[in-house]
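Structures for review follow.
Rule-based calculations on the coordinates, nothing more; no lab input. Everything numeric in this text was worked out from a predicted model, so none of it was measured. Cβ atoms are built from the backbone, for glycine too; each structure is taken alone.
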Structure 1
Amino acid sequence: MHLVSLAVTDFRNLADTVIELDPEGTTVITGSNGAGKTSLLEAAAYLATLQSFRGSPKEALVRRGTERAILRAETRVDDRSLTIEAEVTAAGRSRTQVNRQIVRRRGDLHEALRVTVFSPEDIGVVRAGPADRRRFLDETLAVVDPKAARSAEEVEKVLRQRAALLRGAGRSLTVDAAVTLDVWDARLDGAGTRLVEAREELVGQLAPLAAEHYTRLAGEPTEIGLVYRRSWNGPLVDALSGARDQDLVRGVTTVGPHRDELELTLSGLPSRTHASQGEQRSLALALQLAAHELATVRLGTAPVLLLDDVFSELDPQRSRALLDGLPPGQTLLTTAQPAPPEVTAAKVYAMAHGGHVTPEGAAP
């Protein structure tokens, strides 16, 4: 699986950008800060995930002064050519198609394009709150286990419906509302339990891989821990029943997969509060490397790798360690400064503000 070409119109600060990628090597995008390099990678990731890896709402993805952004990618999967097209609207419903067939859920894109993203913001997986760590697990599941990803989508849907019912009920339930809430609880029990079991299995698979990558990045053996903590005990449906009075008062669901935590430790201490910035960054990279390695093993081929200016945050030793930990495959890399000498670029584009790109060696 690889990207053949990527065309972007009115996305973020990109007016009209088109690039062709090397099928197996590294395509490098150079340019000053603010030129739109990250936006180009964000567009590629959106076509694989239907969301921004920066966590931005869709209205932020449309260039100011326009109503919609248009994204188009040509991909190659084995001997098949596929076209992914997305229309992202600032207001109203966005839509995505693969070979002119409407994409109704994120999983419909898995056979057309899968990506792994590395960016300086990845440190949030370690430094930020539990939501960032849950998002990391679910984004990894979306690549390696589409069935589990469907459970995550079902959980999100049920939580929205359940919250609306709780808010509408106030602090007391009618008989009809109680029956409806029972139905939502049963659905959340099924989808939520499947999702959490998949997350727990994933954590068990990631832990040894992350430990190996961290040791290489840090240059010394270090004990790291990954432990998944549920926000409830016993069957989820029983926990929901026990928390119902509290949920009615607060108008939200207080137990479930959306309240769980992935605890990360270094040498037995919480990495969020006791690790240095360098240690936190190494741990974040180790987690992403572990996810990329696991995806490569599961899929039989590496996802398209998107590297967003990561080398500006790394010393030479960690840069080499990052590159050494990557399996062969297609890479799209952005940089505001020269990439490490270990990066062999198959194609290089220079990007000016507004997204205008010029192939290296061509006249501007």
Structure 2
Amino acid sequence: MSADPTSIVHVDLGARSYRILIGPALLDTPGTYDDLAPGHSCAIVTNETVAPLYADRLARALRERYAKVDVITLRDGEAHKDWLTLHAIFDGLVGGGCDRGTTLFALGGGVVGDVAGFAAACYMRGIAYVQVPTTLLAQVDSSVGGKTAINHPHGKNLIGAFYQPELVVADVDTLDTLPQRELVAGLAEVIKYGAVADDAFLGWIEGNLAALLARDKTALSHAVTTSCRIKAEVVANDEREAGRRAILNFGHTFAHAIETGTGHGTWLHGEAVGCGMAMAADLSARLGLVGRVQAERVARIVGAAGLPLRAPRLGLERYLELMRMDKKAQGGQMRFVLLQGPGQAGLGAVDPAQVTDTIENFCA
């Protein structure tokens, strides 16, 4: 592990390239934002939970470089990742007189980052934005890669855009205030990177779960940095998910069905991903793509992290209906990210009959 207090990961996308800064004491240090283009105004988009903790601190730092700093506070929770929330951001931007030179700062977890990023992509046909993720899940996954979206009643993240940030600031000190359930949910995405792209990292996670759950800063910084390095490499080679980037959706076909079927916000995204990864690993083994030992290893790590291993009883037909609405589906045919070996995965079409046993097994 690096002994440097701050790690820097580069996302190489040509003219849209940017840096991810990872470490402690970043959020309210004015120098963190020195690389941003100068501007007159900025707007912080946050939620009612995060605002009392960090909005004033970020605003003070930003006043060193912006003459005008507005704060737009949203309702908290996945249930509010919708049109009404998106329009609340637009109302705040218009009401504050924000123009094309305004920079938007997304301060919060994955919901804030996704909806604020989508707002930035749309407002005046696109304004600059910065991700300041305050949850583990957002730091390792949703804040990186430019996928922005809101949910639709029939599916998660169905309405959105690819729109890259100017900078990502992952201050691991913000994880101090994260509820334990949210921390555990974030570990699902960390485990995902090891399962699909780096078996050595999966082994490191397995051996350091106790430190991660205890919020050891060195362990968390290493987990965030390694996760971001893996994602940055994948995104740089497949920005719009035309090929390899799909592997980062391991477990998500099952997970999105769980989230939509139970009502957005009932299961945390990471909880659904954890269960979904165990299900996808089981399906991979049933299809003969990976050994049963590897599939059980993934499930064991998911369970050891404190993530659920039993799926909700939505009914087989409801699961299949929801999974046909998944963004990876083509022509109504379900496609899953499947394990193909230790630290290897790929996308493949699967017949519904092949999925039935996995669903019934995990819902038993």
> Which structure, out of 1, 2, was FRET efficiency 1/(1 + (r/R0)^6) of positions 96 and 280 (r between Cβ atoms, R0 = 41 Å, to 0.05) derived from, given a value of 0.40?
Replying inline: 2
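Given a value of 16.2 for mean projected area of the Cα convex hull in nm², calculated from one of 1, 2, which structure does it belong to? Walk me through the numbers before you get to the answer.
Working: 1: 19.5; 2: 16.2.
The value was obtained from structure 2.
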>> Taking mean count of other Cβ atoms within 10 Å over residues 112-119 as the criterion, which structure among 1, 2 has the greatest value?
In response: 2
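For Rg/Rh (Cα atoms, Kirkwood Rh), for residues 64-119 alone, which structure out of 1, 2 has the highest calculated value?
Values: 1: 1.02; 2: 0.96.
Once Rg/Rh (Cα atoms, Kirkwood Rh), for residues 64-119 alone is tallied for 1, 2, the winner is 1.
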>> Of the structures labelled 1, 2, one was used to calculate relative contact order in percent (Cα under 8 Å, 6 or more apart), giving 15. Name it.
In response: 2
> A value of 4.0 was derived for distance in nm of label points 7 Å out along Cα→Cβ at positions 8 and 240; which structure in 1, 2 was it taken from?
Replying inline: 1
> Thinking only about FRET efficiency 1/(1 + (r/R0)^6) of positions 144 and 168 (r between Cβ atoms, R0 = 30 Å, to 0.05), which of 1, 2 has the largest value?
Replying inline: 2
> With Cα extents along the principal axes in Å, for residues 288-327 alone derived from the coordinates and found to be 30, 26, 19, which of 1, 2 does the value describe?
Replying inline: 2
